[in-house]
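Once you scroll down, you'll see the structures, which are given as structure tokens.
Every number here is computed from the coordinates shown, using simple stated rules; none is lab data. All values derive from a computational prediction rather than experimental measurement. Cβ atoms are built from the backbone, for glycine too; each structure is taken alone.
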Structure P
Amino acid sequence: MITKESLKDLYIRPADETDLWDLAEIHRSCWQEAFTGILEPAYLDNLTPDHEAEMWQRRFRSKSFMKSLHVADHHGFTVGYLVARPSVRNGEGAGISEWMEISEFYVCPTYWRMGVGSKMMELVGGTILANGYDKACLWALRDAESSRLFYENNGWSLDEKVRGRTDVGSQEVGLVRYTLEM
């Protein structure tokens with residue numbers, strides 16, 4: 001059980017092969033919990049442990065992806081993960097990146113509303129600065145209200161000017177961009 005006191009023991013570390021199944025389960029359970037009612041049920045139902053493990057095995061073969069993948073570790077248990085790397089879109093457009101982009105940020109649903117995500121966000125700030133950036137961005141599903149509220153409560157600002165779209169399965173969904181300046 002994570003308590004406010006034990007959150008001080010949470011740290012971010014590079015992911016390794018032993019994290020594969022934990023990452024697959026965190027990703028699957030987060031999508032199925034957070035995006036029910038937003039994404040098509042058939043798509044969410046297809047996120048099986050085997051499907052997710054296959055995806056993560058492919059990801060683990062990519063050296064560039066592995067450099068950007070970090071897990072939240074609490075007493076030897078992987079409780080969340082994030083992908084942080086220089087933004088290929090420079091926050092929104094092309095060019096030399098001045099932005100760090102958080103392309104994935106997930107906490108195991110078992111640990112939602114226990115302070116894990118906020119502690120991870122606090123640690124992300126150090127990661128951003130340590131990599132020489134003072135600006136960061138992330139994209140959220142427009143209709144994922146609880147995720148968006150979490151980002152706003154942790155210091156991220158909605159960029160009213162920038163909107164996007166992406167395909168998830170056969171469904172087109174709206175995206176909004178959040179920014180953070182250190």
Structure Q
Amino acid sequence: MSQTTKMALAASLKSLLSKKPLEKITVIDIVNDCGVNRQTFYYHFQDIYTLLDWIFVRETEKAIAGEFTYENWQQYFTKIYEYVIQNKNFSNNVYRSVGREYLERYLFEVQYHYLHEIVGQLDIQSKLSPDDRCFIARFFSYAFVGTVLDWIKTGMKENHIDIIRMITKLVEGDIEKFIQYRGSV
């Protein structure tokens with residue numbers, strides 16, 4: 001029952017966000033749309049932003065489920081773009097509101113987690129220090145997230161597959177070259 005209520009509240013927020021920006025939505029709007037009372041909302045979520053976080057976590061995990069490797073990172077990045085496309089109004093209204101910080105932070109955390117794993121997979125001889133691994137994961141996470149946010153900002157006009165192809169050309173081999181460089185220092 002608890003999960004069902006959370007999903008219903010999430011669906012209401014997403015529905016409302018497809019019509020208006022986050023800062024114009026209240027808890028009252030959500031509960032009225034959902035057909036529950038305010039106490040029910042606050043039983044599950046501290047505020048609208050914790051509900052927004054819950055949506056990001058749940059839907060992103062569902063969208064990119066599976067094993068993430070250096071060989072298939074483009075597939076996962078494609079899934080993020082496709083999620084944004086499938087939820088265009090939601091994504092636009094979150095991006096263009098105070099919720100942008102939540103979107104940016106969450107995308108960064110997801111990318112960082114997976115990229116840190118990839119760096120570990122590539123550094124099989126442990127040439128990198130933990131700080132080097134973190135630096136690489138942070139650097140590419142900011143680049144990927146910045147690219148997605150810029151794409152949203154510019155109206156999602158550019159073909160996301162073309163963007164991923166360009167990123168692939170920039171990235172291929174660079175992490176491995178850095179590992180070799182750091183291992184020789």
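Of the structures labelled P, Q, one was used to calculate Cα Rg over 2.2 N^0.38 Å, for residues 32-87 alone, giving 1.53. Name it. Only one of P, Q returns 1.53 for Cα Rg over 2.2 N^0.38 Å, for residues 32-87 alone, namely Q. Please state which of the structures P, Q yields 2.3 when distance in nm of label points 7 Å out along Cα→Cβ at positions 24 and 56 is computed from it. Structure Q accounts for this read-out.
Looking at Cα Rg over 2.2 N^0.38 Å for structures P, Q, the greatest value goes to Q. Tell me which structure, out of P, Q, gives -10000 once helix-only ellipticity at 222 nm (-39500 (n - 2.57) for each DSSP H run of 4 or more, over all residues; to 500) is calculated. Comparing all candidates, it corresponds to P.
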